[in-house]
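Visitor: Listed after this line are the structures, all set down as structure tokens.
No lab work stands behind these numbers, since they all come straight from the coordinates. Note that the structure is predicted; figures quoted are calculated from it, not measured. Cβ atoms are built from the backbone, for glycine too; each structure is taken alone.
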Structure P
Amino acid sequence: MGRLARLTAVLALTLLPAAGPAWADAAKGGVIDVATVGEPPTLDPMASTADLVGIVSQHIFETLFTFDKDWGVTPLLAAEMPKISADGLTYTIPLRTGIKFHDGSVMNSADVIASLQRWTKIATRGKQTAEMIAAIEATDDHTVTIKLKKPYAPLLALLAFNNAAAIIIPAKNAGQDPLTSFIGTGPYKLKERKPDQFIQLARFDDYASRPGEPNGYGGARKQYLDEIRFVPVPDPNTRVEGAAAGQFAYVDSLPVEAFDKISKGKTAPVLLKPFGWPVLFMNNKEGLASDIRIRKAIQAALAPQDMMLAAFGSEEFFSVDGALYPKDYKWHTEEGTQPYKPEGDVEAAAALLKEAGYDGSKPLRILTSRQYEFHYKLAQVAAEYLKAAGFKVQLDVVEWATLTKNRTDPKLWDIYITHSPFLPEPSLTGFMSDTSPGWWVSDKKHEALGAFNAESDPARRLALWPAVQKAFYDEAPAFKVGNFNALAAQAPNLKGVTPAPWPYFWNAYLEGK
């Protein structure tokens, strides 16, 4: 079993119905409703790092590369893996031929270049990469060359990631900001969007799948379903009731305490274990948290054990762990994690606040949402510990779409709460980018991360990673709370869905169609 399946389907394998007929025998037809945590703020995956945007848009748009079942980079719109020069500065990427966009035009290198140029200007991860790029050029109609200023090991992973994604769109649309023409090469195309009601995708009949078998996000992408409707269901209790009643074919992001109820309902629980980590991003740019002494006080005050217990209810669904990667990942290290105290230390936090001259007149603003109920519970417990340390705390509870918008304005918050799956390449993590909301920019970060990203040898990269984690703890740009499992639900007659951090429904089919 591949790493993707192994890490995300420990219990799903025994809880989901039997797989049914092989993909080759599946019949086309049917419409599925997928319940999501809310309305995505945009359908332009370059413009947002919200997972919800990536979940929906990955069906419409595609990237040059993606990830296979073992989290290795594999070609998608690229014909094959790039040829990389001996000095690591030139990537020559052959493109697949005959690939059609949803408007009927055929993809060529001009589209790819225009798309990547847009990505380097709009996407946080594109801006991060742009600092390393000397040129993006077309060798011919079906070959693109990326020339770097210096070796940059994360390049292919960044080009493969579906978050702030380097999607390929027609060159004529690349000047749009915001994007208004949602034309991609994906297996499904946008049919209709009614905000706060549904996003309806229909099969793209001219889609050209890669040959072979499905392989994680890579390999064959077969379009058995006629339509996929993503339905925003912001209230977590409503998602639970809908899952138990069999109202949806798939329900994403359920509170883990609903596991037993889902098990007894009309859908099967899918437990993704371990899924990822909740994180409190701090505003390093403006406001209270721009003072490192305040950030260190926050770091000292927070009590991960109580926060995770409140958020997930049982240690069956979480672990308290300060390392940025769990023990079964190659990136695991304990370097620098001494400031992470499961029980917190409000006395140390109070001393740091006194040193910083904080008098309690200005509130520490925590931006959070209830679409992910565990975010809100984390915020509630964090607020009490911060108050105990001497902070005046203001909880700003908004819709998730509003949060993803407001977090881009450094004047509106001091902490915002989010989460992330464990990513295959550490440099994909949001705070690694200087331009990602939180705006961690420092010499220590640049020295450690620069050395890590410039090294292409896997063994040497492993040796350099601990210095990056140490910089994270020394400067406290964010606070990792712990590791958690995620719960979803799937209808018994929905087959061909591989449990994954960002669920996808190409290759999915309805039994009996």
Structure Q
Amino acid sequence: MSRQEARSVEAGRQLVLRVPPLIRYISLPVAAAGISHLLSATIGFIEGDHIYSIELMLWAIIYLASSVAWMTILQPSRSLSKEETLILVGFSWLTTPLLSAIPVSYALGVPLIDAWFESVSGFTTTGLSVFNGAVDPDYNVYIPSVEELPLSILWWRAVTEWLGGFGIVVMFYVFARLGGLPAHLVGFAEGRFERLEPSIAKSIQALMALYLFLTITGAILLYIAGMTPADAVYHSMTGIATGGFSTHSESVGFYNSVIVEAAAIIVMALGAANFADLYALVKGIPRRFSREIESFIAVALLSIFVGTAILYITGWTLYHPLREAAFDVVTALSGTGFGISDLSKAPEAWKAFLVPLMLIGGSAFSTTGGIKQYRLMVLAKNIVWMVTETVYGTGRITVRRVGGYAITESELRRVMTIVTLFTLTHMGGTLALMLLIPGCSLADAAFEAASALGTVGLSVGITSAAATWQVKAVLMVLMTLGRLEIAGFLYTLAAAAKMTKRVRIEERRKPGMLRFKERRTYLGPSLHA
């Protein structure tokens, strides 16, 4: 090595700083926000929206360059601990939507709270939208409708849902893979990771390939059904992500086509299916399936039957009751939020009927939110186990298995905990909306709270640019909590508390520092003297 090369290496070493890994990886939300604008600006530019696309592209360059520089200069001094990974996950889901919203707020000239709401709704794959052509009452600013949005901003909404559905945390693994971010901890923290292949890296690659394959398949299906090419891609991205953003204020109802609705139902069902099961089916891999697909179909068919009867009795719907019931049940149960009618005019009974479906959701290893089919099966079988043990006694051996997985007492407690957390949070959200909105009925408040917490996106009219910032804040909290099943943020808080306690203990153990009791022992004699 020459002297000049040695100096260059030494200079490079001086530019690198060794820091705790959490400090290095806090730049990942910046990168994720940059990617959202990079993709949306690229699509918008292709479609002819040059002005806004260039503006978003500049923001993307700033975000990505800042993140790359931060990650390059700051190198981790060690591997991430489990507690640090949990903190990183919670921090990322909180900050990424905010960072992604800032350029949109600046470009459109709308209040940050409205752009932030839309971003949270996108990344959490909820689909509730404030872009409905109304005036924000807190800032007296007009918020454009979906049809009035620039193309790049319109596509930004789809991109946020598509990225959120794939899992920002999984994307973090891909982005920071060479930096040593442990993917197995990331998957554990988000609670949705399952190996599709023997190795973690190949599992992530397989998940990416499957996600792209489903998106392309959905776009082709929607195009054949009658959508324009751009709309087909858009609705496939938001449908597979079970997000529900649309290019029209009327959503899928804009087309008023049974064929389009049928294609949308298939896309929503694919997004809500267990991805490990889908991967095994596509690849022809022998596998013990989770049985969540069968559970989803059974719940959907039963709900469609009951829902059709409710609509017949109430006499509400512009369509045939079976058509309305089939679409509303699937969009609610899958957590997608596509709509074909104005649910604000629906009877109370229909709103109440859809609430539990939105809270249940689709499969555990999918893009949907809610309690999940797996936990529903555990709860249903637990009733059978309880009755069996009561009638036959504890001496009878009961095999506790759901979808091929053994259900231990610990697993049963976890399931019960998640269901309890969802129930209590939904009750709190419902009460908050009733207190904040004068004249809001229990059915409307419960519906909107369930839609936000279950990351569904159906609305009875509460979600709007005309809503106060307090109402928007409550819905944003519910959407964020629902994305990580509430427990994910409890893990983050507990991990932060544990790390804080550890730091305090280490500070007390540093040489030269006297503990409180030691100081009293030392000062005692001088006081007596």
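Visitor: Here relative contact order in percent (Cα under 8 Å, 6 or more apart) has been calculated and equals 16, so which of P, Q was it run on? List each step's numbers first, then the result.
Guide: Working: P: 23; Q: 16.
It must be structure Q, since only it matches.
Visitor: Once FRET efficiency 1/(1 + (r/R0)^6) of positions 98 and 466 (r between Cβ atoms, R0 = 25 Å, to 0.05) is calculated for all of P, Q, which comes out largest?
Guide: On the way: P: 0.00; Q: 0.65.
Largest value of FRET efficiency 1/(1 + (r/R0)^6) of positions 98 and 466 (r between Cβ atoms, R0 = 25 Å, to 0.05): Q.
Visitor: While we're on this one: P, Q: which one has Cα extents along the principal axes in Å, as calculated, at 90, 72, 56? Kindly include the intermediate steps, with their values, before the conclusion.
Guide: Numbers: P: 65, 57, 40; Q: 90, 72, 56.
Working through the options, I get structure Q.
Visitor: With percent of Cα pairs over 17 Å apart, for residues 162-241 alone as the yardstick, tell me which of P, Q scores highest.
Guide: Numbers: P: 63; Q: 50.
Comparing P, Q by percent of Cα pairs over 17 Å apart, for residues 162-241 alone, the maximum is at P.
Visitor: Here FRET efficiency 1/(1 + (r/R0)^6) of positions 210 and 258 (r between Cβ atoms, R0 = 35 Å, to 0.05) was calculated and came to 0.75; which of the structures P, Q was it taken from? Intermediate results must be reported in sequence, preceding the final value.
Guide: Values: P: 0.45; Q: 0.75.
Derived from the structure labelled Q.
Visitor: Here helix-only ellipticity at 222 nm (-39500 (n - 2.57) for each DSSP H run of 4 or more, over all residues; to 500) has been calculated and equals -22000, so which of P, Q was it run on? Don't skip to the end; give the middle numbers.
Guide: Numbers: P: -8000; Q: -22000.
Source structure for this number: Q.
Visitor: I have 23.5 for mean count of other Cβ atoms within 10 Å over residues 250-257, calculated from one of the structures P, Q. Which structure is it? Write out the running numbers ahead of the final one.
Guide: Values: P: 23.5; Q: 19.4.
Source structure: P.
Visitor: Further question: Given a value of 34, 17, 14 for semi-axes √(5λ) of the Cα gyration tensor in Å, for residues 322-481 alone, calculated from one of P, Q, which structure does it belong to? Kindly include the intermediate steps, with their values, before the conclusion.
Guide: Details: P: 29, 19, 16; Q: 34, 17, 14.
Source structure for this number: Q.
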